[in-house]
Structure I
């Protein structure tokens, strides 16, 4: 059992402390935005912020996360208004979307340290693999998000999602057996 803060909520996760944080988030906390890609720390699909640092959640155990603050893509911005999320959509830097949560997390960590990164800074700080090959658009999107954070630019291209979680699933009357 481990106690940690996930997306600004103090939680107790009742799983083996040797469980990778990735599975504690996905299976224990039902936060499925963090993706399983390779399980070896190579792809970055499972990237989360741990005490503000971008880490691959497949490589850190639940026990190692004990007492720490974890932010997943769901906690970065529940309404998708974070500048990185907005810029990724505005620059059309998302194709299949599988790697996007990890990239957004890595980019947010970079921009928290340096809101005016060069392309080289971005390449070094966002090592995520993307099968769709949107790397030039990713660099543009992350630089654009930095401009938004520095209040040089605004983005109105990516509205928040249209469905609230409460409206996504609704109870329906039971079907009558015949």
Structure II
């Protein structure tokens, strides 16, 4: 992965069209409209591995959803094939995360240990559940997978430099 690619952050996914003039419904991973509103160029990453740089003409809130208008997509026919596409921004286009906040990209691949020193595995996926995110940790040696709620009482220390996360599992959580 090149330096430019490692600086790309997925900020959301296009999940539908809105109207007939090419507007797109957008699911933001952070709920933050500000980054999109100030971004000029974004990268569209298709499910097929394709990538295309486009300009955002407009990003706005509408009825609790985010709507995007992209340059070059002026009709529903031109825009509908973008459904499922992820939108990527360069890290420098985004605000620095607050203390104890992280971009998902920075967490994927961390080694996860318990506060007792037990190796659980590698954080391989993050799932949105509504109330809080859930981290999927996979142990290659044992084949076990653990689902850890991303809450302060479970997630202890995150050390991005050491690529390690320390957790305090809730009672019985590792027995599931």
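Only the coordinates and a few stated rules stand behind these numbers; no lab work does. The structure displayed is predicted, hence computed values, not measured ones. Cβ atoms are built from the backbone, for glycine too; each structure is taken alone.
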Hey, mean count of other Cβ atoms within 10 Å over residues 11-18 derived from one of I, II reads 18.5; which structure?
II
On percent of Cα pairs over 18 Å apart, which of the structures labelled I, II is highest?
II
Supply the structure label, taken from I, II, corresponding to helix-only ellipticity at 222 nm (-39500 (n - 2.57) for each DSSP H run of 4 or more, over all residues; to 500) with the calculated value -1500.
II
Structures I, II compared on relative contact order in percent (Cα under 8 Å, 6 or more apart): the greatest is I
If FRET efficiency 1/(1 + (r/R0)^6) of positions 51 and 107 (r between Cβ atoms, R0 = 25 Å, to 0.05) is computed to be 0.65, which of I, II is the source?
II
If mean count of other Cβ atoms within 10 Å over residues 19-26 computes to 17.5, which of I, II did it come from?
II
Looking at mean count of other Cβ atoms within 10 Å over residues 123-130, point out which structure of I, II has the largest value.
I
For distance in nm of label points 7 Å out along Cα→Cβ at positions 67 and 115 computed as 3.3, the structure of I, II it came from
I
